[in-house]
1. Of the structures labelled 1, 2, which one yields 1.90 when Cα Rg over 2.2 N^0.38 Å, for residues 157-212 alone is computed from its coordinates?
2. Any idea which of 1, 2 comes out highest on distance in nm of label points 7 Å out along Cα→Cβ at positions 133 and 197?
3. Taking distance in nm of label points 7 Å out along Cα→Cβ at positions 109 and 293 as the quantity of interest, name the structure among 1, 2 where it is greatest.
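Where a number appears in this text, it was derived from the coordinates with a stated rule and is not lab data. In this text the structure is predicted, and so the values were computed from the model without any measurement. Cβ atoms are built from the backbone, for glycine too; each structure is taken alone.
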Structure 1
Amino acid sequence: MAKVALITGITGQDGSYLSELLFKKGYEVYGLIRRASTFNTKRIDHLYRDPHEQNVHLKLVYGDLNDASSLNRIIKTIKPEEIYNLAAQSHVRVSFDIPEYTSEIGALGATRLLEAIRDSGIKTKYYQASSSEMFGNSKDFPQNEKTPFYPRSPYAVSKVYAYWITVNYREAYNIFACNGILFNHESPRRGETFVTRKITLGLARIKHGVQKKLFLGNLDAKRDWGFAGDYVEAMWLMLQQKKADDFVVATGETHSVKEFLAEAFGYAGLDWKKFVEIDKRYFRPTEVDCLIGDSSKARKSLNWKPKVKFKDLVKMMVDSDMDLVKKELYGEKGRK
């Protein structure tokens, strides 16, 4: 029989890539989605609407990390062998505007999910999506599993709570529970409000004459950027181990927003300085200047390593958004 996995946050970037990976490995996948006025499944539509995909077993179930009863019901009903908790209000800048909701889902949501596992008594393996933002203002470079946390946003604080509650349930109740401390990972499926996708989509619109300017915040912030498709493989590998543990997942390279801009615009033959303006509204109240991860533990214990390089990631995203804008303007055939 196929293994059964439950993914929260399945409609997001990571959820869609993880679903594809699990399908290739023969899993039956359940995705947790909230009831809403809009059905936001565009990242996974190809997985359950293609009649030719005989090996795809995706089922969407309604529930909410804000609702313990729905989590208990779902887990007891489907009895997943693996649970991937990817759901969150994941935009760092927005977390300053809605800190309570960010914490409710990120911190208490993880607690409700772990408590549902404990209460059900099922034997499952749990993955918690932790974040490099937890290191925040750390003065240690690069950051690894032993680096102290110094969160600088409500989002990061909620992730620190979720990290430690995962460790606590592992130690207190012998639940197989892992934290994946993932550094920034991007793709053509990244949300349009995140800075990398904002840059590539804005560039595509500028190139096609439908946008004149791109407004951004801190261009000097440095991040360790990898490809989301590579990082979901690390998630899966963590749950295939004999013993639960926590791992940093990163490329080991850091690049500034300005470097990302230069690479993207240069690839399209444009000078970013002619199109980009700084808007103070996009600055965070407390900034994280530099993040760079040491993933040597994951590379050794999981036999994992990133495959997509920084420049190739930028080109992948630019090419995708160029095609997207072209289709918006001219239709599927690329012409009027």
Structure 2
Amino acid sequence: MKKPALILGVTGQDGSYLAELLLQKGYDVHALIRRSATGNTKNIDHLTDKITLHRGDLADAPSLYRAIQKSRPLEIYNEADQDHAGWSYDLVDYASDITGAAPGRILEIIRQLDPTIRFFQPLTSNMFGQTDSITQNENTPLRPQSPYACAKVYAFMLTRYYRDVHKIFAATATFFNHESPRRTDSYVTRKITKAAARISLGLQKKLFLGDMEAKIDFGYAGEFMEAAWSIMQLDKPDDFVIGTGEAHSVREFAEEAFRAVGLDSKDYVESDPKLFRPGKTGALTADYSKAKKTFGYEPKVKFKDLIRGMVAHDLEAERIASHT
């Protein structure tokens, strides 16, 4: 009999990679899909005949209850939230509810319906915010600099509360930035790789970015989902930091992306102060030693390979689009 799992946020980058991973591992995969995502299912169009979709929304507790009751999962992965720090400055209430409070709704349903269900809550390195430490681990103080990051801190505390007080298997992973060709172009990484592809094909002239000196730990989303699954197979729930241990500036990311198409980013990329965020985080770099020691986590996709893969995908997509 296949092991049932429920993924919230299956249409996004992480949720779609997770769905593929669980299917490969022989799971009976169920997923929640919300009304506004029904027109944006390209990440899972190749999976819809292999997974069971349930209508619902993180803002609607009855729909969450119904999806959990019907799917009867042994594992729930909450990959759904308002996951864009930049948008959260203008959507404070929405970010607080969907990113922060919703995990509490899910965990309370688990407590009432079946406390043996295992729950996974992804977090963000943005929670560390203005940090003085060179690298960040599970014991680094939290100092968030955006409503999104504040909401994730709330989700973190709710998850730990249900673990400590109600003894639910509720685990977390603080994910540092993780990218892939499935990133939407509202994120700086995909904005860069798509622009590099378009400029090389003569479809765009310039690329404007915000703070190009911001240093970020960039990993590959597919590997992070493997880490999430590994965390859920442990004997006891715990909290882990997942990243690559390397920090690169946005400028370096742009240089590598344009190098992949034979161009010099200095000729095409400019910094626009209007695109700077109100709250600036420190240089964030993951210390993933606990995850390595506990379940053997080690990042395999390196910085340059990640960027080249994204650029190659965007080149092919732009070529196809320009000929239709």
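1. Checking each candidate, the match is 2.
2. Once distance in nm of label points 7 Å out along Cα→Cβ at positions 133 and 197 is tallied for 1, 2, the winner is 2.
3. Values: 1: 1.9; 2: 3.7.
Biggest value here belongs to 2.
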